[in-house]
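So, here's a batch of structures to check.
Values quoted throughout were computed directly from the atomic coordinates according to the rules given, and no laboratory measurement underlies them. What you see is a predicted model; the values in this text were computed from it and never measured. Cβ atoms are built from the backbone, for glycine too; each structure is taken alone.
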Structure I
Amino acid sequence: MSDLILTTREDADRMVITVSGEMDLASCPTLERATRVAPSSGTPLCLDMSGVTFMDSSGLNFLLILQRRLREAGSPLVLTGLQEGPKRVLALTGADAVLLRT
């Protein structure tokens, strides 16, 4: 199991959380707490997932819930740096159509 490492920064036009490690049942509660400091309405929250080595259904569920919560608050979710494993999970479930809309 890989530890989850999060780095948060606020840019002028968005909030960025860089995620490294595994997004799974054990790590998603930590990630959920980190995203509770979501940006103000209209400001995008960018999850840089370039360091995510594994994502299971818990990670997918987290992303879908986060997107819905942010959308209700008026802020978009932007996913960047998707590696092949997480990208495959999104594609196999059809969640890529929801989470990766442009």
Structure II
Amino acid sequence: MAWVTLVIAGLCEMTGVYMISKYNDVKSIKNLVLLILAFSLSFAGLAYAMESLPMGTAYAIWTGIGAAGGALLGMLYFNESKDWRRIVCIVLVLGAAISLKLLS
């Protein structure tokens, strides 16, 4: 259950990063509440997962999902560069996170 929670927490981290950009575009209470909710769920999920997973592994995977996901969301929704080198780096981050899981 900790691994599922960790992945969900990573997805909430991605949502929080997305909501930062949305809030910067449109400063509304709705966007602010969604931003706070997403990050709150993200941190709560990470804390729960760390009760049974090693701290270094859990944090690295959570950060990897958030970083890679944030970069992908930027490419998809905010017209950020889709250069092949960025994509290779995202794959490397995800590969490292998956490798940590396999070694844990």
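For the read-out distance in nm of label points 7 Å out along Cα→Cβ at positions 29 and 61, a value of 1.3 was computed from one structure; give its label from I, II. Present the calculation step by step, with values, prior to reporting the outcome.
Values: I: 1.3; II: 3.8.
The structure behind it is I.
Can you tell which of I, II yields 0.9 when distance in nm of label points 7 Å out along Cα→Cβ at positions 13 and 93 is derived from it?
Numbers: I: 3.0; II: 0.9.
Among I, II, the structure yielding 0.9 for distance in nm of label points 7 Å out along Cα→Cβ at positions 13 and 93 is II.
In terms of relative contact order in percent (Cα under 8 Å, 6 or more apart), which of structures I, II is highest?
On the way: I: 26; II: 34.
Largest calculated value belongs to II.
Looking at structures I, II, which one was distance in nm of label points 7 Å out along Cα→Cβ at positions 53 and 85 calculated from, given that it came out as 0.7? Walk me through the numbers before you get to the answer.
Working: I: 0.7; II: 3.1.
The value was obtained from structure I.
Taking 41, 34, 16 as the value of Cα extents along the principal axes in Å derived from one of the structures shown (I, II), identify that structure. Write out the running numbers ahead of the final one.
Working: I: 33, 27, 20; II: 41, 34, 16.
Answer for the origin of the read-out: II.
Taking -11000 as the value of helix-only ellipticity at 222 nm (-39500 (n - 2.57) for each DSSP H run of 4 or more, over all residues; to 500) derived from one of the structures shown (I, II), identify that structure.
On the way: I: -11000; II: -29500.
The read-out comes from structure I.
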